[in-house]
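Asks: Okay, got some structures for you below.
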Structure 1
């Protein structure tokens with residue numbers, strides 16, 4: 001009897017996790033943003049394809065007056081970024097580099113300090129679509145009053161039909177698990 005109960009509890013847990021992951025995958029594949037909405041600043045998190053070029057393009061178009069690129073390598077300079085083929089800076093608006101952050105938690109901490117230092121009330125958060133829910137949760141945990149406009153960047157390396165690609169399934173499942181951890185941490189541990 002005890003083994004049956006354990007079996008059904010494990011089965012129920014798997015079903016709940018899978019249902020949550022399907023909802024998570026659907027959400028990240030249908031994120032939209034308001035392209036015309038201006039914010040005080042743009043914050044882009046490094047680590048994924050096309051993120052920096054997308055953020056610079058938004059800055060060029062006047063979506064905000066300042067841009068923070070969070071999580072760049074210590075040896076990276078603004079000139080290094082400007083010389084990349086995929087980055088086309090055509091504005092004199094300020095671009096700041098965060099060289100301290102090495103993960104999403106640190107991105108949120110360092111970006112929040114930059115936001116407070118500059119007295120910003122709103123940001124456009126640019127990162128990969130699969131990374132947005134966790135990133136937004138980390139940013140909100142650090143500054144509940146900050147208005148955050150999500151700006152997803154979709155990668156051609158991540159299949160929208162994630163169940164047909166082992167790489168995409170692993171990536172989305174991993175990100176979903178990390179999001180669950182952050183959600184639990186923010187709602188029950190803090």
Structure 2
């Protein structure tokens with residue numbers, strides 16, 4: 001960051017008084033520009049024994065498969081954002097269930113939230129330019145070598161393990177999986 005978003009003057013990277021880490025501070029108006037992690041929200045859309053995946057039409061990782069997910073917008077909850085992203089990327093109508101996983105990807109400044117979601121209809125299709133195709137997969141047919149992101153792969157692995165252990169329920173709260181992913185695990189995340 002070189003210029004203040006409020007007044008357009010130069011900013012300096014220094015520790016503000018009373019703070020403990022450097023921030024961009026405007027030399028003219030004094031505005032402190034905080035930079036915080038971005039939230040990525042999505043769902044695990046379930047129809048019977050299958051889940052819905054989207055083949056990415058955009059970078060990063062164009063052509064690979066992912067759960068429907070994207071950046072949280074202002075004025076929406078994480079669940080609302082996850083539902084919106086599922087409609088936008090997969091054209092699927094869902095009933096949001098409990099929060100299933102939270103994955104901290106600190107090295108790129110992101111937190112990924114995935115909710116269980118029951119598809120209310122077998123109708124789906126890519127409705128925006130973000131997905132090349134959308135398809136239902138059972139565990140055996142998932143293209144594991146073509147999963148776009150480590151957070152998605154990890155969430156899918158947890159999901160299938162929990163389903164085998166009969167831990168998946170829409171009627172009651174389930175334990176939420178949490179992990180901090182380190183950059184050594186996968187650089188392209």
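Just so it is clear, none of the values below were taken in a lab; they were calculated from the coordinates. Everything quoted here is computed from the prediction, not taken from an experiment. Cβ atoms are built from the backbone, for glycine too; each structure is taken alone.
Asks: Out of 1, 2, which structure matches 4.2 when distance in nm of label points 7 Å out along Cα→Cβ at positions 22 and 118 is calculated?
Replies: Details: 1: 4.2; 2: 5.2.
Among 1, 2, the structure yielding 4.2 for distance in nm of label points 7 Å out along Cα→Cβ at positions 22 and 118 is 1.
Asks: Which of the displayed structures (1, 2) returns the greatest value of distance in nm of label points 7 Å out along Cα→Cβ at positions 6 and 38 on calculation?
Replies: Values: 1: 6.3; 2: 2.5.
Going through 1, 2 one by one, distance in nm of label points 7 Å out along Cα→Cβ at positions 6 and 38 peaks for structure 1.
Asks: Now a separate question. Work out which structure the value 0.70 belongs to, where FRET efficiency 1/(1 + (r/R0)^6) of positions 102 and 142 (r between Cβ atoms, R0 = 25 Å, to 0.05) was derived from one of 1, 2.
Replies: It traces back to 2.
Asks: One of 1, 2 was used to compute Rg and Dmax of the Cα atoms in Å, for residues 30-93 alone, and the result was 14.4, 56. Which label is that?
Replies: 2
Asks: While we're looking at this one, here's another question. Which of the displayed structures (1, 2) returns the greatest value of Rg/Rh (Cα atoms, Kirkwood Rh), for residues 78-133 alone on calculation?
Replies: For this comparison of Rg/Rh (Cα atoms, Kirkwood Rh), for residues 78-133 alone, the top structure is 2.
Asks: Quick check on the output: 1.6 is distance in nm of label points 7 Å out along Cα→Cβ at positions 126 and 158, derived from one of 1, 2. Which one produced it?
Replies: Attributed to the structure labelled 1.
Asks: Given that helix-only ellipticity at 222 nm (-39500 (n - 2.57) for each DSSP H run of 4 or more, over all residues; to 500), derived from a single structure, equals -5000, which label among 1, 2 identifies that structure?
Replies: Only structure 2 yields this read-out.
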